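Nothing in this text is a laboratory measurement; each read-out follows from the coordinates by a stated rule. The model shown is predicted, which means the values in this text are computed figures rather than measured ones. Cβ atoms are built from the backbone, for glycine too; each structure is taken alone.
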Structure 1
Amino acid sequence: MTAEVLPAPVAAPVAAPAIELAGAARWYGNVVAVNDVSFSLGAGVTGLLGPNGAGKTTLLHMLAGFLAPSAGTVRVLGRSPHRDPSVYRQIGLVPERESVYSFLTGFEYVRYNGRLQGLANADSAARVAIARVGLEDAADRPIGTYSKGMRQRAKVAGALVHEPQVLLLDEPFNGMDPRQRLAMMDLLGEMANAGRTILFSSHILEEVERIGTEILVMVAGRLAASGDFRAIRALMTDRPHTVTIHSSDDRKLATTLMADSAVFAVELQPNGLSVRTAHLSAFRRIVATSCQAAQVRLLEVLPADESLESVFDYLVRR
């Protein structure tokens, strides 16, 4: 009996990245805003994280086609977006700066965006987009009467009215209350699940953690880290930290803390104990037990180097 020979399985085609940068740079005279950045993104939500002035906005403007790279290449859906209207129709941009005429109603603003994109029925598309961001009750009010969070949602509606394949958002949650943020995060998640590519910038770690599985970390125009959020979050957590502690007997507590492997330096200062630890999560667990062992009262624990700038600086120097 002859064994049946089955055809070899055919590998599924790999989808081309929706966003692709290779050695991209942008400078203004002697000022380098973005320096030698390379990455590619497919469908999903990616967080662009970095302190103010890191180059996030310049990078988004290059992807939106507003700026040409000074060096390297920037491609969206396989083409350079700079001065290519056919690419613009596949991109939605939410700028950080206020870019909405205050005398327009929310509906008028979103409808004009639809008309600029050449939609056959801009009125209907505008109503749908406004409903998606939860602004139906305020759609016919002038945007000048909106709160900051409402204006942000109006900008998001204007960016998605033409159902773009790529959505770029610059600090989109500014001014939103917690309920509005959660609703917007859910909306972005739904769009990503539908196959869209979403890149949003933020300087707030928790915003990225909630909806972005992938992360890009920028510092001083360079890409300091990229990849899975959980791995980069661990780098940010398990790094050298300085903590200031106030207790009822700092000298006695210092002796106890020095015996723990999570602590590699303790300095007695006029304003308390300055403690250096390489594992903040472990240190948080042992500080209370150390106080009990030393029979002192713990009054205050203050992180001394928890700014985003210090975190990003550590990632760059690794």
Structure 2
Amino acid sequence: MHRKRLTILLTFCVSIAIAIAGDKPQLAPEIFAPGIISTDLDESCGCFSPDGQSFYFVRRGAYTTSPPISIICFSDFRGGKWSHPEIASFSGMYLDGSPYFSPDGRRLYFGSKRPAQSSPGGRDWNIWFVERTDTGWGEPKEIGGPINTPKNDTNPAVAADGTFYFASDRDSQPGYLHIYRARLTNGKYQLPEKLGTEINSGDAEINPYITPDQKILLFGSYRKDNLSGGGNHYDRADLYVSVNRDGHWMQARHLEHGINTTASEGNPTMSPDGKWFYFTSERSPFEIPMKEKLTTASWRDRQRAIENGVGNIYRISAEALELNR
């Protein structure tokens, strides 16, 4: 009788453990809005409006010209589903990217290679913004100095107090961007400061995302220990996180749980409620050697699939960031 009661108790405990485990979000990335936002085209750079009802992101054209066209699109959440994307009113002519909402939703910042005061020929990245009006978005305006320079300045991210984070190659070779921060004082941005080696320790750092309270910084980085993929050595970005504790950034940590792969990952962002982490990845089923020999039909089908090697937007439970480590 005692053994029987013990067996029942153990069975009950195992059942409770299974039930609890079943309630936890699966710590594996999933494609976001497949067939609508993530498609067989090239998508990247997603961001949410503060109310979570709009999602802005980038679609890029095929790389047959230099520079290629890159447009900012948006999708609205209506009736429980995401609408088919449209091109934002301020985009569609130039190489645009990296949209990012201000915390109050009144501004949308973005990077662009359109003609600017510091670059009339539109040869380098500069940061622009549009302001919300009663009928949509106003005309794009340059953020100006000291953030924009004759060098590349892009990937804007703004905190609740107005502190501005961005990527720039102002102190390095063209294309080797690192993450900077400019504080807002009396309505004016101060001279940007380059973040320390806890963040900037690779060949380049890109795509900063900052939480409104500036406690968490997510970003992409090209680091030597991440360049080996599929037995080959090539430049690609992986995603990292750093937590600000007592006013100091902790050493950035490489994200796990299938977020980083042998493909390129970047463009991190969070859902407004903080429950989901979103990012861009160029992962695909094509690896050398292939697990199964390709046929004419399987090659065609995989090329037409969503995960075909160009950018898509993924999401995973924020638990995967392991912010309490």
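Structure values in brief
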| item | result |
| --- | --- |
| Top of 1, 2 by Cα Rg over 2.2 N^0.38 Å, largest first | 1 |
| Identity of the structure behind -3000 (criterion: helix-only ellipticity at 222 nm (-39500 (n - 2.57) for each DSSP H run of 4 or more, over all residues; to 500), calculated), options 1, 2 | 2 |
| Parent structure of the calculated result 13.9, given that mean count of other Cβ atoms within 10 Å over residues 98-105 is the read-out and 1, 2 the choices | 1 |
| Origin of the value 20.6, where mean count of other Cβ atoms within 10 Å over residues 194-201 was derived from one of 1, 2 | 1 |
| If Rg and Dmax of the Cα atoms in Å, for residues 130-209 alone is computed and equals 13.7, 44, the structure in 1, 2 | 2 |
